[in-house]
Structure P
């Protein structure tokens, strides 16, 4: 080959080598870009794994909390069911009978021989008044012209129209029977308010009717002690009936 041909072949080879170098540089750039993309994908994958782990941990904690909440709700629901069937006032007001005698929270309304134990009688009346006062609260009834003031055996009934307070207790030595009878009258009036309220709102009728100053036909003003004891007995049963129904009334109020 002559010199011109060799020179031409050299130039062609140089051109081919340059083209290959350019191709190699392009491939290396693409490789670097791919490596960067791969590295970014690895970082994203690691980040995704971390987030996935956190989500899994959070879901696990949430599931545990949900289970605890469900268990607590079930326990609370059972407790509420038991509480709805409970009537604390009913447990606090114990009455029982021995023939014609009545015992209220351990205090007996009866004769001791031929004598009347007025301390016990006054205690029974105080218990009755306190329960009637509590029933006003349970049934959502506010006092009008008559206010009951529970004070045990020395409880009072206040007549706001007369601005007068009457002791619901009697002292046979110097006690004023008319004032005592007025206190009995006012107490019975407040029981009538509750009875009327329950009859109107809940269609509840007490066992022994209360008319004027008598319960089931027995005088409640203590004109005759033995007759009055029967009236107190009947009244206590009516009050007990209102107590027993008060739980249902409270549940009814809560639903509305």
Structure Q
């Protein structure tokens, strides 16, 4: 089994914006010193996200990272965390995620499906179950214990979350391609549970869309955001779970 570090490279349209788009995933096999940068192929989506972005320049920057890191990573002192920490301008790496995998090449392919989802046709994209399997495999490899995902509600009824870690309860939603009006009732039910459970659990809702880019889902966001501890995009989940495990979560 290999020890792997990886980080997600995102483009932020401004220094103060929380809104971003995933451009690439940089992976480092700590055992073999092998590095891989997998970049998005869906540049039309990137262009629609920020039509002022110089796509050719971004491609050159990604090629520069790919060429540079191959030799740097061979050094015994190389640290992916240090390499990605000071990346500047409108490109920023996420915090390093550390995990284990039996097959590095297969793990690279799976990261591509999970984090660069728009590169794949709808039939090839990971299902909700596959996304949850990816998360739970990370939890298992990191020896992060999950609580039973069925917890008692305010009226002693059973409420089934997707996974529970300590006092954090997570629920994953798939909204992409579905009409908002058909989702409102379900979302309201979960928002109600969040209200009733907030004294016992920190409710974290995970979605497959970026609400800042999807105006047609604003009502869903407003409902979920009313009482949720956090709303996360799928790409943010493992980093957030890692922060729970290291006790670095900040309530903002």
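Given 0.00 as the derived value for FRET efficiency 1/(1 + (r/R0)^6) of positions 53 and 93 (r between Cβ atoms, R0 = 25 Å, to 0.05), which of the supplied structures P, Q does it correspond to?
The value was obtained from structure P.
Figure out for me which of the structures P, Q the number 1.1 belongs to, where distance in nm of label points 7 Å out along Cα→Cβ at positions 157 and 221 was derived from the coordinates.
Traced to structure P.
Quick one: helix-only ellipticity at 222 nm (-39500 (n - 2.57) for each DSSP H run of 4 or more, over all residues; to 500) came out at -10500 when computed from one of P, Q, so which one is it?
Derived from the structure labelled Q.
Among the shown structures P, Q, from which was the value 18.9, 60 of Rg and Dmax of the Cα atoms in Å, for residues 37-164 alone calculated?
Q
One of P, Q was used to compute Rg and Dmax of the Cα atoms in Å, and the answer was 18.9, 60. Which one was it?
Structure Q accounts for this read-out.
FYI, it's all coordinate maths here, none of it is from the lab. Just so you know, these numbers come straight off a predicted model, no measurement behind them. Cβ atoms are built from the backbone, for glycine too; each structure is taken alone.
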